[in-house]
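As structure tokens, here come the structures.
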Structure 1
Amino acid sequence: METYSMFISGHESTADGGEYFDVFNPGTEEVIAQVPLGNKEDAKRAVDAARDAFDSGIWSNKTPSERARILLKIADLLEADSDEFAVLESRNQGKAIKLARDSDLPFAIDNLRFFAGAIRTLECTSAGEYIDTGTSILRREPLGVVSCITPWNYPLMIGIWKLAPALAAGNTVVIKPASNTPLTTIKLVALMSKAGIPPGVVNLVTGPGNIVGEEMVENSKVDMVSLTGDTETGKRIASLASKTVKKIQLELGGKAPFIVLPDADIEAASEGAVVGGFVNAGQDCTAATRIYVHEKIHKAFTDKLVAKSKKVKIGNQLDPKTDMGPLVSKAQMERVETLVKTGVEEGAKKLLGGNRAFSKGYFFEPTIFDDVEQDMRICQEEIFGPVLSVLTFNNVDEVIDNANGVNYGLASSIWTKDLTKALNISKRLRFGEVWINDHLPLVSEMPHGGIKHSGFGSDLSTYSLEEFMHLKHVYIDTTGSVRKPSYYTVYGEK
């Protein structure tokens, strides 16, 4: 068992109270590390360090190319240690090692390299004369201190989704990883220091969200808060941030519809539903959780979905042959169990699974419900586990209404051979992301974000860079005259 540290002002740090908390392997329920139990004073120290670093200009005054070189160095170091990071992520979070090694790590590394390049090509509107007495120019400038609060389902990858654009733009950062899964983020911040990030530019605090996280939101020295988490946490952060009128970016929950039209390739759609629904044991805001299938193909599709789901291999997350590891914690497993029980009580037909998989570890079987109704809790609430709900429909207007009929608006997908029909449906779906004949692909070049209770603002892409910057209008008089033509409107005569 290792003991980890926080990271403040370029140095490892213990908690103000000297206490630690345990971090577990959810597959074995064993303690694998101890991490400082930070408090409000620790969060203040981290924010002060970030504020001092920003105000000194040690990072914000570097040219884009200088910041880019350090981001590229971080990417190189992370790539060199990617196997070690993948194993640590898998042990701590519970995801299958192949998902951590072959998906999360490559995407995170690519994201660092993307923002290293993007910051060097970001443009503003050209300078111009919009009145006859002067020239206007626009500057894109960093916001200042950014508090990043990251989730437990993709700790390293989503941490980089926030750190990379925030740092590329010239901000300084305080990051708080989820208490269940802090280990790879701590290791990443240490690696960043090795790559040349100056002291105080990236600070890390561990501890409870209602103490450490809330100080990071309310503190008047913080200029922006970026959160990925559940919707209730997002509402709380929005309320706290409003006290100091700071900018917030929220990527929150999801309840993605997966629409299978009657002309869809059933083999491909059923394969996509297994992947989209059970990715990371269903602990994904974009997971395909509501499967809407046309009544003409309902039986054929459902039969294939169940057959393919039975082949999902559950077990030790570090085994390369494992498809699905454990849920992240006992609390998460109990939540999934409760909602599965609710689905049965509401009258949904359980076709597969619904139980804890093993006596040790937080493993849960791939679960499929049929005959689900739109107003059932398992259709409306984010379960965040390997649970799929199958609903039938008989016309396009009906399925669009039902797909839109939840509070969330993050991701969705359409399965059909008719591209024209798919594009027309995509316009009517109220989600930040619509995939056609696939579910899950994300790339560094395209934005990722939601609407409604799924939040606002973008991760990924150059649009994400804009989240971490503000526009400043600079006006330059070109007349050189003492009295400008418009001055008479304030005093004196024309």
Structure 2
Amino acid sequence: MKKNLLISCLIVVLCVFAACDKNEVKTNEFSVFFDSNSGSEVIPQMVKEGEKATKPVDPTRYGYVFKAWNKELFFFDEWIFDQDVVASDTTLYALWEQNLLFVTFYCYDGYEVPTQAMNKGEKATEPSPAPTREGYRFEGWYTYNNTKWDFSTDIVSYNITLFARWISIEEITGIEDMSFENYPQVDGSTSARALNVMIACKLLGVQYTWEMLTGNPAIAPGYYEWVVAPDMQAIPSQYREELFGKRIVTSQTHGAFMNLIDGTADIILTHRTLSDDEKNDADAASVTLIETPIALDVFVFIVRPGNAVKSLTVEQIQKIYTGEITRWSEVGGNNAQINVFTRPRNSGSEEVFRTLVMNGIAPADFTAVSEIGGMSLVFGEVRNSNGICYTFNNYKDMIVRVPDNEIPKIAINGIFPDKNTVSNNTYPFISKVHVAIRSDLDRNSMAYKLYEWLQSTDAIQTIVECGFIPIK
């Protein structure tokens, strides 16, 4: 009986095993998809339930660095390939870190300007040539909140779109009947040259760009002036040489005043008023001038990069230029001699220096070794010595475009020169750009109409675009 029971149990066990083998459950396979999120394509995988997916080759995407595969599209939850197992159909999403920033330009439908890619903190390059549009004048590139983009100073810190601003030629408020033929004889200082040319372009409807005026690097290594360059093809051929070669000129400050006094110029733009010498010449010729400020600028002092002195008082500046202070250690700097640089007498910046900074105190005679002829040469001399000199802020930042990390400006009385300290009148050395005419100028002439226009609200946009501060 026991033998029969053992046989019965064995039969039952064999039947159970046979049933299990007959009803065996097959292992499931699931799809693992890879959404590269605008990157290169990644092939899906079939993975058995409970097993691990194979980490694919990293996808690529222009301007981005691949970081990881993510379980969610919008929330960070990284898929760990040597830990996570597949339990169902799964989609993994590429997680990217932006490596390059993009500046896109929008002009109008049908006109394309190439997108620029760059690293964070770099400057975009102003598209050249400037875009054109029939019946309109291009005014510049602006952000979405209506701020003009300054390609010389603004840095790119995020993806941005810049929009072209256009003004209809019919809407331009200019001077009635002014033309290429009757544009007046306008002279001026080096520091006002760009403004002089831009005014003419605005009033005559000529497109223009900012371009570097190349020179001899042996004279001013690394520092060149930027000028407003008119589109000469937009000017009738018979006026091209005449207009921007003879009627719109830069004879420098003293030369411009002398040309106005003797009648060679109808109107001039300078950073200062008559000097004593020029007034004597005007009196001798029985000529009186009308001088009117139209814009503000900042008169700044510059030093060599790395100079420990970041601020000077007005009195310290005066004593440096009278020779009473001769070493930087006397004003909080290193124990080194101060190389004092100046500009020639009757130059615009030298006369402003005497009146605005020295306030009647006679400076020492540094001309034998330290007088600098050209304005752009100032920066090279200061950079290559333990020196100090002065210039106009607009000329430094807008024309020569020397960044402060190369040639720093110093604060005066602890106040750094910028638009805010000019607007609130706290920076002590604020200079003015003047327009000057002879008092006997015909009130019906185009020169006098230009003189009036420069004092109107119509001129403010041009003044600001050229980097100056309008007078409130």
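None of the figures in this text is laboratory data; all of them are computed from the coordinates on show. Because the structure is a prediction, the values reported are computed rather than measured. Cβ atoms are built from the backbone, for glycine too; each structure is taken alone.
Work out the source of -6000 here, i.e. which of 1, 2 gives that when helix-only ellipticity at 222 nm (-39500 (n - 2.57) for each DSSP H run of 4 or more, over all residues; to 500) is computed. Numbers along the way, then the final one.
Values: 1: -11000; 2: -6000.
The value was obtained from structure 2.
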Looking just at relative contact order in percent (Cα under 8 Å, 6 or more apart), which of the labels 1, 2 belongs to the structure with the highest value? 1
Compare distance in nm of label points 7 Å out along Cα→Cβ at positions 279 and 295 across structures 1, 2 and report the one with the greatest value. 1
Thinking of 1, 2, which structure, once Cα extents along the principal axes in Å is computed, gives back 82, 57, 39? 1
